[in-house]
1. Quick one: helix-only ellipticity at 222 nm (-39500 (n - 2.57) for each DSSP H run of 4 or more, over all residues; to 500) came out at -29000 when computed from one of P, Q, so which one is it?
2. When mean count of other Cβ atoms within 10 Å over residues 34-41 is calculated for each of the structures P, Q, which structure yields the highest value?
3. So if we calculate Rg/Rh (Cα atoms, Kirkwood Rh) for every structure here (P, Q), which label has the highest result?
4. Quick check: 22 is what I get for relative contact order in percent (Cα under 8 Å, 6 or more apart), calculated from one of P, Q. Which structure matches?
Structure P
Amino acid sequence: MRQNGDTVIAQSVQILLVEDDDVDVEVVQRTFAAFKLENPITVVGNGFAALATLRGEQGHVRLPRPYVILLDLNLPQMNGIEFLRELRRDQQLKHSVVFVLTTSASQGDMNDAYNFWVAGYFLKSSVDQDKSNLPRLMTNYWRMVELPPDRRP
């Protein structure tokens, strides 16, 4: 959300879910629906497809801004860390907001992800225990964050 004078403008924040497990996709979609979050969710199964979606390449419709990326690390073809490396090299995409949502509790994975400036690192097991965590995070993030003018939609 952004304020314009006294009026609050709700932005339709797009969500790019980069996840190859159909069960995990279903959990995220059901969780968002249960908390009445109606943000459009685009699902892709690997890092290559995520980049193509963000760039509008290879037959993918370009994801409009503003968007948040929910990224699994354990992906086929291009894993999450490889995706982050490529994302941060791209001048048009390098400021994308990314939250990692993964099963990997590896300190190495966590360090690697934060080295590529992720906004947060969440274990799926923690999200599964309290289903309100993820929707609450998304709601609060966009309610409270202030983006520089050159990064607004």
Structure Q
Amino acid sequence: MIAYMTSQKRWTSHGKVWGTRALILSVFIANLSAAIPFILQPERFAAGFEMSGIAGEVSVRGMGILFLMWNATFPLVILRPGRYRVLFSVMLAQQIIGLLGETIMWVSLPAGHATLQATGMRFILFDGVGLALLISAFLLSRKDHEG
């Protein structure tokens, strides 16, 4: 009976780690799916920011690079979510800062910028879902970490 309980606890712990990894990995992949196109094909996205030409392309490409920088902490946390709690906390802080900043920019946009408002709302929704997934992963890994 004791062997079964130990085995069951190990399986549950293992499942929590992999569940945590899956949540973080889904946010990481989604973030890369935004960053890489911004870097490789910025001309496709510049109009969504009411920009055009070389200046628009450089600005969008720069955002893509910032997205990559933002995600530098993800691989270690994906590999060892219980061990890299400080990095995990940084990821949450970055996500919150991004979401709050995007929301403030969106709310402060003057009338007459429907395209920019739509782009801002997409970012808010994208990062809001990402934050919810990361909080879920953090809580799931915390329970495993404390156990």
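Values in this text are rule-based calculations from the coordinates and carry no lab data. In this text, all values refer to a predicted model and were calculated from it rather than measured experimentally. Cβ atoms are built from the backbone, for glycine too; each structure is taken alone.
1. Q
2. By mean count of other Cβ atoms within 10 Å over residues 34-41, the leading structure of P, Q is Q.
3. Details: P: 0.95; Q: 1.11.
Between P, Q, the highest calculated value is found for Q.
4. Structure of origin is P.
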